[in-house]
Structure I
Amino acid sequence: MKKIFLYILAGSLCFAACKKDDEVETFVEPEDINVRNSYDQQAIQKFMDNNYLDTQGNIKAFTSDAADDNEKKLSQLNPQTLPSGVIYIKRDGAQPNPGVALGSNSLIKTMIRSSYYLATESDGNVNLTFYGYLNNDNTIDGSGSPITDPRYYYVKKQVLENATTEIAKQRSYYEIEGFQEGLKHFNGFQNMASADPYNLQGVIIVPSKAGFARDENYYGLKNVCFIFNFQIYHTETRPANQE
């Protein structure tokens with residue numbers, strides 16, 4: 001009887017040990033915002049080292065295939081870092097000449113892929129994990145047609161006026177300041193047709209501290225980084241009927 005008990009106990013311990021080994025450790029958001037910012041910075045740098053731009057300006061990950069061996073890393077494409085932590089990369093040969101400067105009241109029509117990621121740490125390794133497309137905006141791989149003034153860039157006055165809570169009446173609830181900030185370093189094309197093939201102008205990387213950080217927001221996205229891969233098909237001073 002004692003032997004049977006010992007066998008059962010040993011089996012239970014073995015099962016528990018195996019189960020523990022198989023468990024995937026769940027990432028816990030750090031309480032210290034400085035740790036979050038450090039994760040973002042490390043993961044973004046790694047992302048720029050592990051990705052490049054293809055012939056149409058799409059962000060692509062390096063593979064073991066020799067075909068991309070001669071491509072330059074994003075980190076080698078003269079990325080510019082703003083005081084806020086926002087990084088922008090302007091792609092050579094893909095900018096309008098001279099184009100139209102983007103200001104604080106510019107309407108934009110853009111072909112865009114708006115991705116969001118969470119920087120996580122596991123066993124000392126920090127990486128950006130892809131989670132989805134902000135507001136489902138991925139016109140490049142999706143509809144194939146540019147969109148005008150995505151909400152995270154500019155939210156219409158009517159939306160704010162119709163809001164029923166105080167927080168939803170604030171632009172900061174919808175708009176990503178870091179994206180707006182990065183765009184001001186680009187010029188836009190004018191009057192490109194929606195059917196024109198895209199040639200993406202570059203990349204804007206927004207760490208969480210320049211996005212929504214830990215603030216409540218329309219999209220329910222806290223602590224995430226945003227990466228925008230885009231081309232501005234048209235820009236102009238926003239008409240009154242588009243406010």
Structure II
Amino acid sequence: MKVILLAGGFGTRLSEYTDVIPKPMVPIGGKPILWHIMKTYAHFGHKDFHVALGYKAEVIKEYFLNYRALNADFTVDLATGALSSHQFDSVDWRVTLVNTGASSMTGGRVKRMQPFIGNETCMLTYGDGVADIDLDALLKFHRSHGKMVTVSAVRPAARFGELEIENGKVTNFQEKPQLHDGWINGGYFVIEPEFFDFIEGDNTLLEREPLERATKAGELMAYHHHGFWHCMDTKRDHDLLEAMWAKGAPWVL
């Protein structure tokens with residue numbers, strides 16, 4: 001199944017890195033976070049990627065254009081130009097890179113991918129959130145309800161420690177637990193081709209009119225993901241994900 005990856009935003013809250021590279025290319029464990037997301041999809045057999053580019057599109061294009069060289073040890077014969085690889089991180093992905101405009105909104109980027117997706121069900125997610133989500137279960141759920149869109153609902157970790165208090169006495173203390181109440185949009189969508197018609201153009205936010213229209217039409221369903229999910233929105237998030245990677249990343253399947 002084709003997968004749309006939104007990778008065109010400015011990433012202003014991660015300016016320590018995004019002044020130079022786009023947010024999806026910020027590395028975790030030496031690999032772009034975009035690569036980590038793609039590895040999750042590939043684990044479940046979804047390897048036909050369509051990347052919606054915008055800000056610093058050339059950086060992402062250059063990475064995939066030179067993927068073999070960047071992910072291998074090799075010898076180059078400077079007399080002949082002959083190149084021989086010694087080790088290679090072998091992947092069998094198909095990656096389509098589409099410049100969807102420097103200032104397009106999320107919905108606009110999705111709309112511009114329509115000619116590449118065609119009249120097919122596809123998957124869609126943001127280029128900054130990693131998860132140990134079961135994509136087989138997500139797809140099974142989507143097919144079971146027959147609606148237009150499925151969004152993965154997640155409960156992120158709290159930013160601060162959580163206290164349970166009774167009569168002034170702390171009865172439970174948890175350092176930055178996963179929230180118990182409230183679900184948020186975690187990306188990892190499955191969409192039917194009719195959903196493209198809900199998107200007007202470049203200035204449309206995916207999270208506003210299109211998904212609001214789908215909700216009012218009774219065509220938006222939520223798949224509850226109870227496992228790990230974390231988005232890289234700030235340097236603090238990046239440092240946390242790096243620390244997780246060093247200890248054994250929970251999103252690696």
* From which structure (I, II) was semi-axes √(5λ) of the Cα gyration tensor in Å calculated, if the value obtained is 32, 26, 17? -> II
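Comparing FRET efficiency 1/(1 + (r/R0)^6) of positions 82 and 218 (r between Cβ atoms, R0 = 30 Å, to 0.05) across I, II, which is largest? Please report the intermediate quantities before stating the final value.
Details: I: 0.80; II: 0.00.
Max of FRET efficiency 1/(1 + (r/R0)^6) of positions 82 and 218 (r between Cβ atoms, R0 = 30 Å, to 0.05): I.
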* To do: Supply the structure label, taken from I, II, corresponding to mean count of other Cβ atoms within 10 Å over residues 58-65 with the calculated value 16.1.
  => II
* To do: Determine which structure produced the value 13.0, 36 for Rg and Dmax of the Cα atoms in Å, for residues 130-185 alone, calculated from the coordinates; the candidates are I, II.
  => I
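Taken together, the values in this text are just the output of simple stated rules run on the coordinates, not laboratory data. These numbers come from a predicted model, not from an experiment. Cβ atoms are built from the backbone, for glycine too; each structure is taken alone.
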